[in-house]
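Asks: These are the structures, in structure tokens.
Values in this text are rule-based calculations from the coordinates and carry no lab data. Nothing here was measured: the structure is a model prediction, and the numbers come from that model.
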Structure I
Amino acid sequence: MGIKSEWTRRAYEKLLLKNIRSILKNNKIAYDEIQRKRGRIYIQTNSASEVASKLTRVFGISSVSPAIKTSSDMDKIAQKSVRLAAATIKSKSSFAVRCRRIGEHPYSSMDICKEVGRQILTSLKDRNLRVELKNPQFTINIEVREDEAYIFPEILKGVGGFPLGSQAKVVCLLSGGIDSAVACWLAMKRGCSIIPVYLDNTPYTDEAATDKALDVARKLFEWSTGFPRRVYVAPHGENLKTFVKEAPRKLTCILCKRMMYCIAERIAEKEKAEGIVTGEAIGEQASQTMHNLRVLDEASVKYPIHRPLLGFDKTETEELARKIGTFEISTRKAKGCNAAPSKPSTKARLEIVRKAEERFDIERMVEESAKKAKIVIV
């Protein structure tokens, strides 16, 4: 984690340890010991491959490697490395040995690489192996730390980011579509636990749309084991119906979204959250032009609106959705909101929007939706 403050780093790593233990407990994976050193966490277990697979989905982890532990004695390192090479390197393949050290030792990292490479070639000479430093087919990685050494054949890329819970929680407007799911995930990656809020637009949508949103939330919560799995489902259809019937038609989407922000604010207050996350990106829809985003922002008085996808292209968002597992759910068939006007406003003026809202008891409408919101455990 790219943190300069040593105190903050320690705090984040301790939180990461807590999240790791939660993952292992939830998956009923036994382990003997977890040890934290600066920049490294060591887990002693007989289920190394399974643990490694699970931990690649834990925020705050940059990489995971199932490893063999031994002493920092060069002979022991070479012996274990040859055994690992015999189990992993195929005949007529290229390989390399990489080594990094921390601490004082009677040898250099290059000494380790040369000696281990020599012994692998000698011990496995019947396999016709060759050393290739630039693009090897197999790599034997060695990390020497003080009086211990770790030998591993692979480095599994982790999700990175900050440990979940290291930042304040946020309310997320979750529609069930591709964008809002990815926005939620990006907030989680930066350490924020999420409180998804789904605004139910029935009769302009159907039950399948609600089911899809809940399934998306369920998939997102797979990335946050040990944290609450609650989704707020708030009725919004009657509010939308009022706007469709009595407000200028081209402002329907703007008025609808502004009220969504207001409802999210009430829930944020209740949950003691620190912000509202949305899946909006510049120009992605008529309501998401820069002009309209400013008008939307004005509706939220107490909380900032965070838009992780602001500068994303659709292809970038879809790629992330596939990575996190929400894409197939978000693209399931469901009735989309059919209250949108044929010619929505792309340059709404704030004074005109405010004047349109004067026709309605906005405070009462927001209060009623927030009060009727149901908490669903997914």
Structure II
Amino acid sequence: MAMLGVGLVLLLTSYRDSYAEAGAVAAASVAAGSLMAPLQARLADRFGQPRVLAPLLVVHAAALTAAVLAVVAGQPLPVIGLAAAASGASLPQFDSFVRVRWAHHLDGTGRLPTAFAWESVLDEVIFVAGPVLVTLVATAISPVLAVLGTLAFTLSGGLAYLACRGTVPPTHTRTVGERREPLPWRTLVPLVAAFTGLGVAFGAVEVSAIGFTDQAGQPGAAGLVLAAFAGGSLLAGLVFGAVVKGPPTRGRLVVAQVGLAGAFALTWLAETPLALAGALAVAGVTISPSLITGFGLAERSAARSRVTESLAWTITALGIGVAVGAAVVGPIIDSRGAADAFVVPVVGALAAVLAASLLPRTMAPAPAPAHPAGHAV
């Protein structure tokens, strides 16, 4: 997951020398995946995760290979974008699937916040190692091999996940006339808006950091800069999961996002890749608390039969934001330079603060709708 976006940007800039086109292709992949996430979640809830994941892995492998071949062959940008979008749409939403398994097995134990914190820590380990690895392979060997390497990880990890049959959560099928619990839109709408703002910030930082190190004459430093960003979040996740107890709250989310906006402002002062890494490490400290709290709110407010879908909406919002951020900063980097592009993460984080402040104070699961008996829902 951490290698794909960076790998696509490095591949496009290597073959087409345009951050605008690179950001657009990366955005197409992320946006398509985000838009498909709720559908994947609904299908997984209904038919079971294994029956959904297996065909997705096959389609993803074919689509990502086609995208790489299109870039190498010099195909028009719409062709490349379409293949990248197909690869993103078919990328399994492991984030929500894994968290649903935790929610199923730890429901009622009081240990779910710790499990979500553990998942976020593992995510950050991935996002520390991924950018470094893909940048090293792309700059030292080949950007084509770097992107295909992401496919190898996806397939091997996906097959290993499919083998974990003992933790598969039950399916949720409904008969005609059975009531279906609603999604907690009163919580989800502001939460989706907040995660979209966070995604804009993350997507903008990823492309801007690559552009910044490239323009500084140190393209190989991009992976280390992004690793510092994820490393700050990793350390925060370890502390947050071990120290913070109790249910997630709106105030906790707002405070974390205010800190993120302030930390992103430090990137404007960075004049070297090392200084940028330091600023992003500070910003990273606020990421895990934001994501852990946000996922916790989405899970806590949803009925058991719709937890996957509720979590998928937050991940969808995050992905759409990443796509927007990546697409917006590309032209800014080409025309004004990477340093000016760091205004976009600040704007995204401030938008997240505003949205989070609109969350309701109580997060109880929504009651089932009063549908007349005998009607299909």
Structure III
Amino acid sequence: MHYITAGESHGRALTAVVTGVPAGIPVDPTLIDADLARRQSGYGRGGRQRIETDRVTLLSGVRFGRTIGSPISLAVANRDWDNWLDVMAVTGDKPDGIRETHPRPGHADLPGVLKTGSDDCRDILERASARETAARVAAGGIAKALLAAVGVEVYSYVERIGPVAMDRPDRPWSIDREAVADSDVSCPDPNVSHAMHEAIDAARADGESLGGVFTVVATGLVPGIGGYAEAGQRLDAALAACVMSVPAIKGIEIGDGFASAALPGSQVHDAIEPGAGQRYARHTNRAGGLEGGMTNGEPLVLHAAMKPIPTLMRPLSSVDLDSGETVDASKERSDVCAVPAAAVVAESEVAFALARAYTAKFGGDALVDIVAALDAYRSRIEP
């Protein structure tokens, strides 16, 4: 399974096409809409979220609630497009005075205009905008639907916003998910959520933005998904690549990640023991569910760091593309903090990486064949 998205932040719509989708997968658009709503929510979001109410439209590849084995196309309309008709017109001559010539530090603006030869940062920023991730979440709903059909669930929570962080739990897959859903910063600790609010308020008052750290968890995975024999088969590499593709993500760690670099091996690796009712058991999951590029049957745990959003209400200095003079960087309507939203996008990326790995191992034509192959595999590896 693969996807491609198209569309600009203030264009008519964002679209996605998902290919390689097995037939027979139940697809519920209301579940995709729920994820789109989660991506839009969160304390610290900006004015754009009060304009848009994202809903998915399934255009092809699904019939009577199930995939039919053909490419699936999805669309998420941009309501704000009506306010940008002059700036984002598809045809005609560009009006005077609408070029954006003050690139923002930390954004794609300057590298993008240098790469493409444009003299207008808007040619770059419209596509580089995190608004594009709405299409990713819509497409990710298809991957999540496949995973749900084989007993895999992907979810997330926020552990840090700016200077405020919760203690990292020993069992991240056992966090209180109702508490996460009740928190508008997606943090399961109510006291830490309150402190995160205060940090966001302080940043807003200072014209600043905040980043943070979120955790993505996947449960229900069978061991042996991914591969060890070739670099391109390694699931940890695929997960790192897809999560790092999310705008503003600057680093990831799987399991204990960077902390394990300071510890001896006996405190890093997970002992293998006979299991009660199963062949093997682990009493720790420091590896985060991955060993040798493959799942090991434990929950997948991935942490990702998001930098602060580069649009600042008190902008950093920049250089005008035309004059070469020092100017303030441009100010687009933006968020103070979007870490909870980034976590939802990362869920979709993780779901795609896992869906691709499952179809690579168990087949990609029809869900019924995938389930049969998975049952046969379980019967071989389990007592």
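Asks: Hey, semi-axes √(5λ) of the Cα gyration tensor in Å derived from one of I, II, III reads 53, 20, 18; which structure? It would help to have the intermediate numbers written out before the result.
Replies: Numbers: I: 53, 20, 18; II: 33, 25, 18; III: 37, 26, 18.
It was calculated from structure I.
Asks: Consider the structures I, II, III: one of them gives -26000 for helix-only ellipticity at 222 nm (-39500 (n - 2.57) for each DSSP H run of 4 or more, over all residues; to 500) as calculated from the coordinates. Say which. Walk me through the numbers on the way to the answer.
Replies: On the way: I: -13000; II: -26000; III: -9500.
Working through the options, I get structure II.
Asks: Taking relative contact order in percent (Cα under 8 Å, 6 or more apart) as the criterion, which structure among I, II, III has the greatest value? Could you put the intermediate results ahead of the total?
Replies: On the way: I: 17; II: 29; III: 23.
Across I, II, III, relative contact order in percent (Cα under 8 Å, 6 or more apart) peaks for II.
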